[in-house]
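Heads up, there are several structures right after this.
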Structure 1
Amino acid sequence: MDMYQHDSVDNFRFVLKGELSETDAHELKWAWKTAKSILNGKDLIIEVSGVTKVAPAGIDLLSRIRQSGARISAVRLPECEELLRLLVCCES
């Protein structure tokens, strides 16, 4: 998986592309914990349009990140069915 991080005045954004494996979920978890220390009121956004497959640990992590107040975003619908379910859950 490729993970890009963008820090702006209003938000901190992770852009994820490719397969989110168990190992990648672990890396994302540490990146998220690090980002939380510098947010200072900024919105946290996880862009998942480019994700093609997600391991169960990745779905669990993205759910926890969302529950913490972050927004899971997709510019276009991802190919991954599990991720689509997570996005539909987030819209409520």
Structure 2
Amino acid sequence: MLRRDPRFVGGAGAVEANLSARLQEAADKEPGLDQYSYAKFAEAFEVIPRTLAENSGENAGEILAKMYAAKSLTAGIDINEGTVGET
């Protein structure tokens, strides 16, 4: 039921990882010094999924890579399985 509701926001760091990836893409296209602002803002969004992964005992780098590869607003960390799944 919640997945059909357009107001639903994915959890477990899914939204933050997606925003971070999109901001990093924008940083790569931005000329000059502004690209550093975009990149640091993207890095700040990455803190939430990284912290969730580390606190659940998982390899944060591996989990983040899977989240970025999923390119989904609902692909969050499944701490029970240690994988990235749909929230």
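Readers should treat all values here as calculations from the given coordinates under stated rules, not as data from a laboratory. Since the structure is predicted, the reported quantities are computational estimates derived from the model, not experimental observations. Cβ atoms are built from the backbone, for glycine too; each structure is taken alone.
Hey, Rg/Rh (Cα atoms, Kirkwood Rh) derived from one of 1, 2 reads 0.93; which structure?
Label of the originating structure: 1.
When distance in nm of label points 7 Å out along Cα→Cβ at positions 32 and 48 is calculated, the result is 1.0; to which of the structures 1, 2 does this value belong?
It was calculated from structure 1.
Looking at relative contact order in percent (Cα under 8 Å, 6 or more apart), point out which structure of 1, 2 has the largest value.
Greatest value across 1, 2: structure 2.
1, 2: which one has distance in nm of label points 7 Å out along Cα→Cβ at positions 40 and 56, as calculated, at 4.1?
It must be structure 1, since only it matches.
Which structure, out of 1, 2, was distance in nm of label points 7 Å out along Cα→Cβ at positions 16 and 72 derived from, given a value of 2.0? Don't jump to the answer; show the numbers that get you there.
Working: 1: 0.8; 2: 2.0.
For distance in nm of label points 7 Å out along Cα→Cβ at positions 16 and 72, the value 2.0 is produced by structure 2.
One of 1, 2 was used to compute helix-only ellipticity at 222 nm (-39500 (n - 2.57) for each DSSP H run of 4 or more, over all residues; to 500), and the result was -12500. Which label is that?
This value belongs to structure 1.
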